[in-house]
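Multiple structures are listed underneath, in C-alpha cells.
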Structure 1
C-alpha cells in the first residue's frame, strides 16, 4: 500500500504518480491523508486502483474516474465523480452540488446528503444517496439511475430523458415533463440490486419511481408552456 500526505506533497504530484502507474502494476492500493479541502484529487484515474482519501475534499474529486474504486472518508465539494465512466466512488459524508454530473457509468454512493443538481445530465451513471438531495435532481438526466433514500427538493427530474429516479422520502415538486410511474416487480428487483451494491439497508417497496412523460423530446406548440 502506498501512502501520500498532502500536507507535504502536492495534488499535482499525487495525480501524476497515479496516472503514471503501468497497467500491470501491483501498487494498486493508495491512501491519501490531509486533503484539507484541496480540489481535483484523484481525477482521471484509469486503472483498477483502490484509493482511500481520509478527510474532506474540494471540487471535482474523482472526476472522469474509470475502473478505479475511490472512497472519501469525509465531505466533498462540487462535482464529485463528474463525468465518471466506470468503477465506484463512495462518499461517507455529504456531497455539495452537481454530484455525479454528466456521469456515463459506474456507481456513486453518497452516505450522507447531496446538494442541488445531483445527477445533472447523467448519461448512464448509477447514483445512490442514503440521505436527501436538493433541487433539480437529475436535471436533464439522459440515462442511468438516481436513488434517494431521503427527501428531494423542488423540480425533480426537470427536462428528463430516460434516466430513472427512485425516491423513498418526500418530493417537494416535479420538474417539467417528470411524472410518477408504476413501480413493477422488475423495478423493485433493479432497485434492490442497486441498494445492495451501495451497502444500504432499505426496502424497495418503500420507494416510488419517477420518469419522463416524453412530451419534450421534440418541440410541440401545444406543450409550449412546459418549456
Structure 2
C-alpha cells in the first residue's frame, strides 16, 4: 500500500487508519493527525457545490450562538482597535460581523467567496478559522502562513471538532462530510504550537486559542 507523508508535520510515520465505502483515512503516529489522502479529495467544483448549500445567515441566532464559542473568549482578550482576519469566512460571513459590532476591524478571505489575496501581505492582531481546518488540503502550509501573519501577542482562534480517545471513528459523523479531509486531536495542535513556541489554550472539544509569543 502506498505510504503518505503527514500533511500536518511531514512525518513518514503514517499508516492506514480506516476505510469506508468512498475513501481511506490515514493516521500519523508522530502528531496524531488523521487525514484523507489527496487521491480521495473532491475537485474544486464539487467542493464549492457543497459549500453553496450552507445557509450561514448572520441573522440566525443559533448560528451566532455557535460562533460565540470562539467570539466570546477572543473578545475577553483582544485589545481595543485590534484588527483581524476571518480566514475561510464562507458564503455568509457572520463571525466578522459579530466582532465588528464590538468595534473591531475584520478582513475576509475565502478561496471561493472572498478571494482577497492582499490579506496575506498584512499583519493581524487576531485571525479566526472556524470550521475551516478540517477542509485544508495543505494544513501545515496554511497554518504556518496564518501564524506568520500574526503580530506578536496576536491570537489564532480555531474551531474544529477534535478527535479524542473517546471518539468512535467508525460512527463519527464529522468524517462523513466529503469536504472534511483532516482531523485534528488536541495532541496534534499542541505539537504544532510547540514548533511555533506559541501558547495554546484548549477551551473545549472544538475551540482552541493559540497566542504568538515571539516575533
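Values in this text are rule-based calculations from the coordinates and carry no lab data. Model, not experiment: these values are computed from the prediction. Cβ atoms are built from the backbone, for glycine too; each structure is taken alone.
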Looking at volume of the Cα convex hull per residue in Å³, point out which structure of 1, 2 has the largest value. 2
Which one of 1, 2 has helix-only ellipticity at 222 nm (-39500 (n - 2.57) for each DSSP H run of 4 or more, over all residues; to 500), as calculated from the coordinates, equal to -7000? 2
Out of 1, 2, which structure matches 24.1 when mean count of other Cβ atoms within 10 Å over residues 57-64 is calculated? 1
Which of the displayed structures (1, 2) returns the greatest value of mean count of other Cβ atoms within 10 Å over residues 73-80 on calculation? 1
Upon calculation of distance in nm of label points 7 Å out along Cα→Cβ at positions 17 and 65 from the atomic coordinates, which of the structures 1, 2 produces 3.1? 2
Computing mean count of other Cβ atoms within 10 Å over residues 41-48 for each of 1, 2, which one ends up highest? 1
Looking at relative contact order in percent (Cα under 8 Å, 6 or more apart), point out which structure of 1, 2 has the largest value. 2
